[in-house]
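Listed next: structures, encoded as structure tokens.
The numbers here are math on the coordinates, done by the rules we state, and not lab data. Since the structure is predicted, the reported quantities are computational estimates derived from the model, not experimental observations. Cβ atoms are built from the backbone, for glycine too; each structure is taken alone.
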Structure P
Amino acid sequence: MNDVLDFEYYPNIDTKLLDKSKGRILSNKDKWDTPFFTDTESYIDMGELQQVSKDLSEKGLKNVIVLGTGGSIQTLLALRHLSKRNLYPITSSRAVELKHCLDHTNPEDSIVIPISRGGETLDVNSTIGTFLKKNYEFLGLSSQGTLYHMLKKIGCPILDVPDLSGRFVGSISNVGILPALLLGINIEDFLSGLKDGYNKYMNFMNNPALEYSAFLYNLYKKEYKVIFSMPYSMNLEGSIGLFVQEISESTGKEEKGFMGAYQSAPLCQHSVLEYLLGGTKGTVIPVLWTIENEISDIILESSIDYIQKQSAQSIVNYQADATFQALIGQEVPSAKITIQKSDEHNIGNLVAFIQSSVYQLCLLLNVNWSNNPKVIIGKEICNNALKDKTSSEQRKNEREELATNVFSQKFYKK
């Protein structure tokens, strides 16, 4: 494999069908906003960010605590394995993660970065006071709403978050770039890989992203609805998390779209592979994600001669290829995506591939790639219940009454 990224899939799409898919993409692309995420320069003031990083480094920064969820943190998680400092991603007020962070950090060498575009994310706002009470230093990323006003009230420095689709903005704005810079990640290489990727994947010519979106779309027309990703390295799991969010939130509207899901591989070979090979067909598309040359690879010692002196990742990659072949042999449409390394440039290229593929798939499905209109429903229910201090029993009674009104008594009958 000489290229940065390799895409292999079966059954292959012939040139005629690929051209038809490309034509549909081109005919739909003017229905919605031009994708902002290909602009890797305009939304970042690198001089400002480098000065912030320098000031904090001089104070002996060791821990970066990010309060964020979804698009506010997912791109950063794709890069976390490259961190030179300790990252504590706090995606909600779940007690175990929150307590672990508080037990293993202290205010003297830590920075807390709350991130929210709209400023109304409960998962972020609910944890700020806990760190504030313990005198942690804050650096906010927000532009409006409750979070912005909370941070202004405590005199916290605040950097801007663009009012753009959150799941796509992390890689080209303060949202992902600032915390990554504070963690010692080589942002220049990441942005270079991102830019190179978009130059290749967003030109609407034949390229891996176009083929991937066409592959998924033509399976969707055959009633496939779930994309199950199998990342064969922990260093890929942040990127796959980004893919799962983007494929689900971007395509899943107007009663269309895919559900994204993943489990670590090769662990998933021992938990879900039997279903993929022998269970219900025509629903799930397995996608294997691998790294050709893992940067943290080691040589194995073993009494088994065909394992002795092999690298750890090469054994995993043999398993990936065998699983891929087994899926093909059982007539399961599937794909394998491989990057050369998990360094900043390659991860940038992979993020570009993911976002280009999702964008083009949305055009094929004829849905708006950037919005997510239904997400607010659950947030409003939660906030109202908290404000009214409704008990667990009251909340259950509300659900029972709602379900009685919504579902027909004949729901399970043929």
Structure Q
Amino acid sequence: MDYTSIYKKVEAYVTDLFERMANPNLTYHNLQHTIKVVARTKEISAHYHLIENDLLVLFVAAWFHDTGYLFDEVALHEEKSVQVMSDFNQTLINDNDIIKSIEEVILATKPSAKPANLLQQILVDADSYHFGTKEIDITNKQVHDEFTARNGPISKKDWDRQTVKMLENHRYYTTYCRELLNDRKKKNIKKLKKNIEQEPDEAATLLGDRQSVKAANNLTTKGIQTMLRLTSENHMKLSDMADGKANILISVNAIIISVILSVLMRRLQEDTYLTVPTIIFLSSSVCTIVVAILATRPKVSAGRFSEQDIDTKKTNLLFFGNFYKCTQEEYEKAMSKMMVDSEYLYGSLIKDIYQLGVVLARKYRLIRWAYNIFMFGIIISVIAFAIAVMMSSSGSSITLPQGSPL
């Protein structure tokens, strides 16, 4: 068996696996941790002068023991690590006994397991080697960060208590690690207990933090509500202004048309030269009124919605045009669903504001056209009246009665 080739291929495969499936939340159980465990496995096993097959078992198990973190739940990561190792090594190591030994060594790293032989003891001790070194300050923080990323926040004081409990229940199985690391582990426990005594009670702090977050969330929610309310009110004011402008145009031009029809039309029989200016004036007024009416004319939709529209959040229940044909029970049921769904509720408010904006854009565009028609109609009509009067006056001065000395 080419041990050197196997070592290289295993190392290259696991390294590539961690790099390809890198998870930023794995601040501790990552490639760096695996490399350290491999190095410590070599250190401990060197003390016991193991045979080549045993070294191969330890080497492969050390490299694969935490690969399960890249795939499955934490509680099952050892089993997944065994599966990953078996799939890779079926063609690489043609010895079922060695594969079986590697599986048993990896499974021995489970917290509830008890190592049954020296190989299992070596890997278990290598995996917890840092408990008896100064590295524990760094590794404890890394494990804490990984835990909070996966399960949510926990106070430092509670975390240190759990760490102390774990260290007190922990034991090194090999005589090499017991003699080398136990004293430092005791110092680490003592240091953590001292830190716990000096740390303030974080329950109140955590409660205060939660209240601060809740207050901030409430403030944000109120800010959003205020923004939506003010935006909606501004749109409604602009809509009222547009309706007022349209009403002014309709009223003024209605008066103009009344005057033209009741007074000026009679004069056309005598003053025929005013016919063209009058028609221009009358046409511009009629067009202005038509466009102003189009700007204010309401548009009503179907007035009904289906349960599917509510489930897919497509219907805006805040606009009467979407529900006026429904029964009160249907509307109340739909509103109850919307009110417990903040996304649907805020989405409906946003949709309502958008639809108001679309209506406003159409209103102001038509009103602008109406004002332009009215303005240019007045100008052209006045010019036409002036030209007609001038031409009429000129024609009157040329037509002289008979017997004139001229």
| field | Comparison of P, Q - label where Kirkwood radius over Cα pairs in Å, for residues 117-364 alone is highest | value | Q
| To which of P, Q does the computed value 0.05 (FRET efficiency 1/(1 + (r/R0)^6) of positions 93 and 301 (r between Cβ atoms, R0 = 41 Å, to 0.05)) belong? | Q
| request: For relative contact order in percent (Cα under 8 Å, 6 or more apart), the calculated result is 12, so let me know which of P, Q that is. | output: Q
| note | Calculated from one of P, Q, helix-only ellipticity at 222 nm (-39500 (n - 2.57) for each DSSP H run of 4 or more, over all residues; to 500) reads -25000, and the structure in question is Q
| Top of P, Q by distance in nm of label points 7 Å out along Cα→Cβ at positions 253 and 277, largest first | P
| From P, Q, which structure was P(r) over Cα pairs in 10 Å bins from 0, in percent, for residues 45-188 alone = 12, 48, 37, 3 calculated on? | P
| Origin of the derived value 186 (volume of the Cα convex hull per residue in Å³; candidates P, Q) | P
| note | With FRET efficiency 1/(1 + (r/R0)^6) of positions 165 and 181 (r between Cβ atoms, R0 = 25 Å, to 0.05) computed for every candidate in P, Q, 0.65 is reproduced by structure P
| query | Here percent of Cα pairs over 22 Å apart, for residues 293-372 alone has been calculated and equals 35, so which of P, Q was it run on? | reply | Q
